[in-house]
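These notes open a run of structures that come right after.
Any read-out appearing in this document is the output of simple, stated calculations on the displayed coordinates, not a laboratory observation. Small disclaimer: the values here were computed from a predicted structure and weren't measured.
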Structure 1
């Protein structure tokens, strides 16, 4: 007798167990990262003001207010930015968007990719398009 069974719980467990990684970094430290495919990540981006003063939290909250209509995003201002990156890596958040003093000058932010840890400077107006490109089902298939 062959009894086949597949359900949502088994598929979820397979995706989760394949996605949780511990990586060694160049500086000798390690990080735990949940490398869920961007399309499956529950939180698509975290908005992080560099410091809790100088108007940066207000700009970050404006970005949250704009993005929350299209994506599930989180705001985080607790601890140093490096610790916030690690916390979001472990939660599987594909992008961290850092608002810093340069944002006040030229309306650009630093966007960090969870998987590559690469950072690039992009205009605030381009954040939504960047996230949409990553979480698009059409792009995810190939």
Structure 2
């Protein structure tokens, strides 16, 4: 990474048996930051299971169910700080259902969470279509292919 950029990405995982290239995820986050003009950012990603994400979902969003990704924008005037929690159990289920790799599904969740933190929303059909097309564009450019399927 060039000296003009200060982008850090830290990834932790509960899944020691997860076969995923975390360096590719870091590169994905770097590319998203650069695409949206962030020259300084700190991004933390936790790869968790159904139990953990359900607990976080309950605590912060008052939802009593599992989900694929939860994102937090902890930025202030001095620093861009994002935290993402991605669900490896859901990624395994969806990857098998949709016939692609768990790594690609996790990349979709990371991209989705990053876009939420960058101001994208999927609350209505038009916004969702724009967000999912952007996800697929980013994922295709990063070498994961079209994962969501909007292109």
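Can you tell which of 1, 2 yields -11000 when helix-only ellipticity at 222 nm (-39500 (n - 2.57) for each DSSP H run of 4 or more, over all residues; to 500) is derived from it? Answer by label: 1.
Here semi-axes √(5λ) of the Cα gyration tensor in Å, for residues 56-103 alone was calculated and came to 26, 16, 5; which of the structures 1, 2 was it taken from? Checking each candidate, the match is 2.
For the read-out Cα Rg over 2.2 N^0.38 Å, a value of 0.99 was computed from one structure; give its label from 1, 2. Comparing all candidates, it corresponds to 2.
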